[in-house]
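K.L.:
Listed below are the structures to be examined.
Readers should treat all values here as calculations from the given coordinates under stated rules, not as data from a laboratory. These numbers come from a predicted model, not from an experiment. Cβ atoms are built from the backbone, for glycine too; each structure is taken alone.
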Structure 1
Amino acid sequence: MPAPVSRSYDLVEVVDKLGDYAWTRIAHEGTAVIGLAAVSFEPWNRRARLEHLYVAKEARRRGVGRELVEAALQAARSFGARGILVETQTTNYGAVRFYEQMGFQWCGLDSSLYDPQQVAESEVGIFFWRSLDQHCKA
């Protein structure tokens, strides 16, 4: 089994575009930003998308990600979303485990999502879904 992939992202570009999302939350510890989440909403199918979820390496395993996802789920409910979709990579084992622990279920993949000049061939986009409506199935 290949080693897990670890990436660092420059969040300046993400932070500059936060106004484009239906909901955002930034987690702070003092003046330091330790986490970020952003959600978009698609009214035509009542689907929310967790577009961004980042937790600073030094803040992981302290509940920051869980709090951000719970807040994102609450925001999705307030939009009238029937559920929330999230994408990650097949090589991001930590994220896959985290989303499963948060009640998301695998629902699809996209082998053409990433530019092969930017990522390894083994990186495939995978999607997870969490229903918010008792009448909808994952």
Structure 2
Amino acid sequence: MAINKKGQYLLTRRHEPGRPRIDQKWQLPGGGMEFGETAEQVLAREMEEELRVSVRIIYPYPIVKTHIYDDSGKKLQVLLLTFLVDIGGQTPVIGHPETADFGWFSPAEAQKLDYLPLTIEFITEAEKLVKKEKILDIIR
């Protein structure tokens, strides 16, 4: 989860017309782990694929959540984790067909969006770390 010096979080809007449950909803950028990857490698690959940016992890421990959802009558559980990262002065560029848009949002602005489950919960947890660890002081 990228954060900037203004305390805004980088979110992407999903583009998957074949899946109306998630299409056009805002989310944290990211994706699934490929065989043999570490969490940090997934983060770097997904941010490069989706937004053409490289990241610097600014807090060493991920925020972890689980989510259970119904996929056509089948219950699935996913483990989601995100690191707080800095992208410096890079400007994101949409680099993946599943990404319709991106934007930087304050926590209050993010709450007004049509977002995927756990997006706001991740931001809320990140905000606690930002304040406790003085994260904004170490962003480029």
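K.L.:
Computing semi-axes √(5λ) of the Cα gyration tensor in Å gives 22, 20, 15 for which of 1, 2? Walk me through the numbers on the way to the answer.
P.N.:
On the way: 1: 22, 20, 15; 2: 23, 16, 16.
Structure of origin is 1.
K.L.:
Supply the structure label, taken from 1, 2, corresponding to distance in nm of label points 7 Å out along Cα→Cβ at positions 50 and 66 with the calculated value 1.3.
P.N.:
Going label by label, the one that fits is 1.
K.L.:
Supply the structure label, taken from 1, 2, corresponding to relative contact order in percent (Cα under 8 Å, 6 or more apart) with the calculated value 33.
P.N.:
2
K.L.:
Looking at structures 1, 2, which one was distance in nm of label points 7 Å out along Cα→Cβ at positions 26 and 130 calculated from, given that it came out as 2.3? Don't jump to the answer; show the numbers that get you there.
P.N.:
Numbers: 1: 2.3; 2: 1.3.
Answer for the origin of the read-out: 1.
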